[in-house]
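So, here's a batch of structures to check.
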Structure I
């Protein structure tokens, strides 16, 4: 029971932190503006993303893109919740990973339902190579997925 409570706290923390950082960016950084943080490596920027994670399908103009992304998010979230509820003995690595994925997915889903897009603002680069701009929810999803994969590969 304590592990499931910890999972809930982690998921809610990710959700709240993501929403707060997005509000701060929207209030302080104009869309498309770039704020250098670490020269040659990291900027804060304001970028609206109507596509999937890391801007995939952002340029697609089809009308069904947002409803499809919302539906896929709901199905995946339901699968994670069912997995958590039905699994008796979850390893701590897996539980943290699932919590991060759940919190991040909920945060981005919340934005898609409200605005039809998410706010991305973390811009990492090295010389001429720019990683796709992303947000805290995306980071939580990637780290959580990595922890789950690590658990599957390494085991106990």
Structure II
């Protein structure tokens, strides 16, 4: 992921109004973010209980999206659509995002199931369990990291199209 600033983040949102962008809260200091272990930035807004945000590099351009959390977390064991983790007992949340442009103004939205606390980058970096004798756990981990990036970028592309 690219080294970014608060200004870059605020300018990246494709499905939020200027007012929504101006009042969003950023809960982190950019100097403390280790971008070598982050595939995207995802966080819940401290001021607005149901709002969340995701920002990542899509084809060399920083893209951000405003998400709406469902009222409740998914209680049944569900799989995150981004990290596809099935071994952890993470809470999974339904997130909906208004599409960008005219489609969004007409009320079109897209949704995804994602880890409620956006811990996907950490999840995919854990070594998976040994599936069989000779299983290359490091290669499997690298493939999961790559898949996570593809999944998040695909979701953001869906919002922008």
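Each reported figure results from applying straightforward, stated rules to the coordinates on display, with no laboratory input. Source: prediction; values computed, not measured. Cβ atoms are built from the backbone, for glycine too; each structure is taken alone.
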Which one of I, II has helix-only ellipticity at 222 nm (-39500 (n - 2.57) for each DSSP H run of 4 or more, over all residues; to 500), as calculated from the coordinates, equal to -8500? II
Using relative contact order in percent (Cα under 8 Å, 6 or more apart) as the calculated read-out, with 22 as its value, let me know the right label among I, II. II
Which entry (I, II) yields the derived value 22, 16, 12 for semi-axes √(5λ) of the Cα gyration tensor in Å, for residues 42-121 alone: II
Given 16.5, 49 as the derived value for Rg and Dmax of the Cα atoms in Å, which of the supplied structures I, II does it correspond to? I
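Compute distance in nm of label points 7 Å out along Cα→Cβ at positions 114 and 138 for each of I, II and report the one that scores greatest.
II
Tell me which structure, out of I, II, gives 2.4 once distance in nm of label points 7 Å out along Cα→Cβ at positions 34 and 50 is calculated. Spell out each step's value before the answer.
Details: I: 2.4; II: 3.6.
Source structure: I.
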